[in-house]
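Only the coordinates and a few stated rules stand behind these numbers; no lab work does. Computed from a predicted model, the values in this text were never measured in an experiment. Cβ atoms are built from the backbone, for glycine too; each structure is taken alone.
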Structure P
Amino acid sequence: MPRVVVVSPPFMSHARPLSVLAGALRLRGADVYFACAPAFEHLAREAGVGFESLSVTRNANTGVAEATEQGAREAARLAEFLDATREGAVAALLAQARHRRADMLADPDGVLDALRSADRRLRPDWYVVDQLSYPVTLALHCLGLPYATFCPGHPSYVLCGPDAYFGVPYAWPDALRPDAERLRELRAAARQNDEAFTALFAAFARRQAPSRPAPGRAFALSSPHAVVYAYPAFPWLPAPPPGPARLFAGHMAAVPDPLDAEWDARLKMLRTSGERVVLVALGTFLSARDDVLRTVVEGLLEGMPEVSVVVAAGERAAALDDLAGARAVVVPSVPQRALLERVDAMVHHGGSNSFTECLRAGVPAVVLPFSSDQFSVARDAERAGAGVVLDPNRLSPADVPAALKTLWLTVSPRMPQLAASVRRRGPGWAAGKLLAAMGRHSSTD
């Protein structure tokens, strides 16, 4: 079996599923190292794999974005991004487009040097790299090292054709469709980024690896051998370009441990106060939108007396502490995968991890997308019959209760079939298929 180095950016929403894949590869017999920033070494221990300290970007998020120690520029960009989410979908995506150069291609020379050094020490047969770790993919391309791509979010992150642009949703949910002028503005910004990054990639490759093939279009650069998608293979997704093995894993969540005694007691308390329990979590970055969290929770507590609530509020937990009581638990973070086994619905931001974890658990969702690929994920939730999508910036206290009533009437009956479909694959399936693809490629070298 090969030695595999799984390289992750220092973001918990990426590092967690990548470490799960690393553990699944180990269980299939591979010798695996998990390479990430030092703060994520515990994920390697949990997966039972080796750890290699490797930082591939200045930005970071160890679980609650506002609480992560970051440089002044990175903190300022986070604040600007959060302000843009209040303006709406296109404003948030445009802010992300402006930040992309600093966030995604910081210090490519340093990343290449670090990977070259790690390769000399570990001598792996293969790498697995996050699709959004562009400097890592570029370095592996320049070094001529075999790698597989891991797509952590929506499958459209791996561009499906010349008219697709990174940062432009492949589809929009009904509640958040921008007008034509704003969409043209967004596509123009994405096109400029596409051209600028492609030029940067080409110049870097000419300087560092003049004998290697040109990397081509920057945001389309991915493994020619295998791409693992932590997502279901919905039939309506854009057809990916031919070439590598396309492995749609359905989800990348480890089987959750049972809730500990403290959480078990909390849930029992909530069940005595309400017939149903709703989990509310907007992810590691967007928990900072405590205005939306407050609207959701107040609406549930006032409009649905039969419902209790668990709220993951990040650094804003203290600001929402007045909502806590017999029917509401407000904490910075929650054991989300374990809770999903025991709640009746979730309100989330359309992050791909939350979406696929809900599918795996058979839990319907109210989706409030803010940025990134969340609009694409939200549209898939609509089409799959797994959720109701609302605009978080136009939310009234009555909206989520109304959406939940729709969920429990029309969506919940479909969830067992969806859950069964998603559970048939997962990280173990992906690891087996990926190792087979690696073996096929190695046998032809």
Structure Q
Amino acid sequence: MRITRTGGGRGRRAAALTTSVLTASALLLTGCSDDGDSDASDSNGNITLKVADFGQFGYKEAGLFAKYHKLHPNITVKEETTANEQDYYPKLLQQLNSGSGLADVTGIEVGRIKEVVDTQAGKFVDLSKSINVSDWVSWKEKQATAKDGTVIGAGTDIGPMSLCYRKDLFEKAGLPSDREEVAKAVAGGWEDYIKLGEQYKKKAPSGTYFMDSSSAMFNAVVSSSAKQYYDADGKAIYKDSPAVQQGWDLAAEAASKKLTQGLAQFQDPWNAALRKGTVATVACPAWMAGQISIHSGDSFKGKWDISRAPGETAANWGGSFLSVPKSGAHVKEATELVKWLTAPEQQAEVFKAIGVFPSNQGAYKLASVKNAKLPYFNDAPIGQIYADEAKSIPEAVLGPKDGVIKDAISRQINNIEQRGTSPDKAWKAATDEIDKAIG
């Protein structure tokens, strides 16, 4: 889902599930790209629907497009995937503005949905007329709802937060390694996470680091707050946001105490660090487990584990939507496809295939979600962990440039880690870039 994202998005890579357990699978990060005209049809009434998305939504991996073709023999679905969401989104805006080149179904990342809702809603089908949008977690529906009440996006997944950690490295460093004990150690919040990192550093196995990235921790901290980068009136408040300030201060502290390897997530050095086993913890929204299992590989299977996220406040990092442009040649058929893909049974299949967590609450009652465990992560009961987290995630206020703000701040945190930039200079650089970008 996957790389893919902006600084605050979901990586959309995950491990595969069986009926009751997840098993890691080697999924291609770049997804699959198929060519074909979105209005393709023939004299026999056969239709080709094109789905444009980014990273890894999991539909092909779950076999859903092939299954849909069996249910609807006259419809073939072709997926056009862009690996990086930062490349995908500008192209989508260009297509919307020009009125041409759009797929029948388009994916939209949560960090972009507010801008699309505010500026492009009239170009999309109101899905509330055909889909029971109340089936999603309540805040997911609101994220895609325009001022006139139309709902332009069907929720695909959410990113409830956890903490992924190397059980074996914790043991070597003299830290508790049982997932319940780890949860207790960080129960006070991300400040406790920093303290745990300091304990780890004292006896850290040679060449290892407590966390992969301070910028990842920043995103995790901010995602637990209802007020992040904008207020309810649409004003950018990131400079004065308590959540942003807390996240920034903690990130700077982790960097100054050398608790982090200073890696930009999803880039080659990050992938290599997981492969070499030099990272002990990763802030872990649901979709992140797949990223870790893929890049860490078979040699670290069972050495990773998953615990509840630091603090008592639930957090959501990531999640996307499927939308139907009004300009499509097969709007009715595209809408039916979106309805089917986001139903509980299909979201559960995607969860089994790549581990991204459903946004449809009906899926939480299914045994394949509720009882899911992750063998790669020492049989962590992720169905239970993520479902419990999802129930109490605060409704975040979204802004039109959330993605831009997250990207700029994450880059400057990386500069603190990698280049030794002072936090004051890095903050000024971030705010100068953001101010230019959002006016």
Answer label among P, Q for the case where helix-only ellipticity at 222 nm (-39500 (n - 2.57) for each DSSP H run of 4 or more, over all residues; to 500), calculated from the coordinates, equals -12000 = Q
Work out which structure the value 4.4 belongs to, where distance in nm of label points 7 Å out along Cα→Cβ at positions 144 and 288 was derived from one of P, Q.
-> P
P, Q: which one has mean count of other Cβ atoms within 10 Å over residues 112-119, as calculated, at 17.1?
-> P
Match the computed value 4.3 of distance in nm of label points 7 Å out along Cα→Cβ at positions 96 and 272 to one of the structures P, Q, and report its label.
-> P
